[in-house]
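Below: a set of structures, written as structure tokens.
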Structure I
Amino acid sequence: MNRLEGKNVVITGASAGFGEACARHFAAHGSHLELWARRLDRLERVRAELEDRHGKPVSIRVVDVRARDVVSAAAAELRERGWIPDVLVNNAGLASGFDPIQEGDYEDWDAMIDTNLKGLLNVTREILPMMVERDAGHVINIGSVAGYMAYPKGNVYNATKFAVRGLTEAMAVDLFGTNVRVSSVDPGAAETEFSLVRFHGDDGRASKVYDGFQPLSAEDIADAVVYVANAPAHVNIAKLVMLPTAQRNPYLIHRKG
């Protein structure tokens, strides 16, 4: 049963990777989309594709989740036009750098903390009151298996994803007594721009991350997000952890060849 037809869905980091795939899947289910990301050209491409395919308008907005004033203005605009989100997909996030902590780069650390943690908080703080006022809604945070177990040189990225897991649980507790659901989808190794960003554009190094096994795809994660969002209103899928079959924890991956 499709319960997402006509639902209002906000997706952050919607111009690529998991966010773009989620936009495609929610659009295919007939949802109304509000897509936020930093790269306007990519947002415009996603919008054109979805509007051409489904014949339904898609709203886009340049939003850097790290910029609290920008997030606040974007949320205020939604409220002004009476567009209250049914689903928020907190997807914007990144890994930056891959060094042992004693050699870590402060700018990499700031980028991860400001996006993965503070950015999620900025967006949630602005969107959630609208859901609480209506006593309905669903926050889906994109976490990671890196939030369950540390791995070598993961350090600050691990810390931000442990924080996302903790925040997801804390949100659910704070929202006790409401009909607002809180979930996390926590993927393992998935082939997107993730490693290219982590290695600062080093394509050769990034591509080797996925050598010898079949990683998850962005479409796999989008399938899971839509599955979580499409559950009946009385069902809250609190956590969905997903791994490639070849992967058993954040650093144990069976590679062929």
Structure II
Amino acid sequence: MGAAAIAGLVFLVVGGAALAGLALARALPCRHLDDTSRDAVRLVAGFLASLSALVLGLLVASAKANYDERNSQLHHIAADVVALDRTLLRYGDGAQEGRAVLRAALADALSRRVVDDRPTADGLVQPIRDARLVSFPDRLQALEPRNDGQRSARERALQLADGIAATRMLMTESSGGSIPSPFLLVLVSWLSAMFMSFGLFARANAVVIGALLAGAISVAGAVFLILELDRPLDGMMRLSTEPLRHAVEMIGN
């Protein structure tokens, strides 16, 4: 289920809980809504509000850190690809075919696996399975350096190729998101209980209903932002392919 669908479901659950609180206030006898009950419910609602705000803040910070890390990894891949190409250029004539293979494989992966100029999760998995890139270290091992300069260039190229493969694999293995579904369910249950308590002691009118629904929309928006940031290879906030496109333009020239 996508982030937008989950956020919509959160809005329905939390907003429905608020409206249920308003309806419950009409159905309960007055003795259940006295000042003592109001104070007790407010204490619990305040506790849930503090707890939910803390957890939401931590989730936003964690998701943003995950997004920034994946973005940094994408830039590192692009930089290492350019460095690998320059290393092969320094090696000499024997590595020119490898430079062409590297550029062609990356260009094909970008053209086939990009949506709206942004990479999909499958778009980064596909290059890993590309036979040209899987066998690229073997191509480097097959080089026969004739002097110390070429030998050093080959070793450096092997290090860069292994680093690129490891970083790309790390990105794709962690593309599913880091927030467990049960954790999100518990958070939504807290928010639902809190909004129900808001409606329980409020008088049902257009202003109150509008305020409660606006709060539910805000909560759903926060959940949407968290899920989008936590899955940087999918959704509306996918990472841009610009670093990789720039790398493709630079290599082979």
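Values quoted throughout were computed directly from the atomic coordinates according to the rules given, and no laboratory measurement underlies them. All values derive from a computational prediction rather than experimental measurement. Cβ atoms are built from the backbone, for glycine too; each structure is taken alone.
Computing helix-only ellipticity at 222 nm (-39500 (n - 2.57) for each DSSP H run of 4 or more, over all residues; to 500) across structures I, II gives -12500 for structure I.
A value of 26.2 was derived for mean count of other Cβ atoms within 10 Å over residues 15-22; which structure in I, II was it taken from? Checking each candidate, the match is I. Taking relative contact order in percent (Cα under 8 Å, 6 or more apart) as the measure, the highest value among I, II is held by II. Here distance in nm of label points 7 Å out along Cα→Cβ at positions 167 and 239 has been calculated and equals 0.9, so which of I, II was it run on? It traces back to II.
Taking percent of Cα pairs over 35 Å apart as the criterion, the top-ranked structure out of I, II is II, with the highest value. Tell me which structure, out of I, II, gives 0.55 once FRET efficiency 1/(1 + (r/R0)^6) of positions 39 and 223 (r between Cβ atoms, R0 = 25 Å, to 0.05) is calculated. Comparing all candidates, it corresponds to I.
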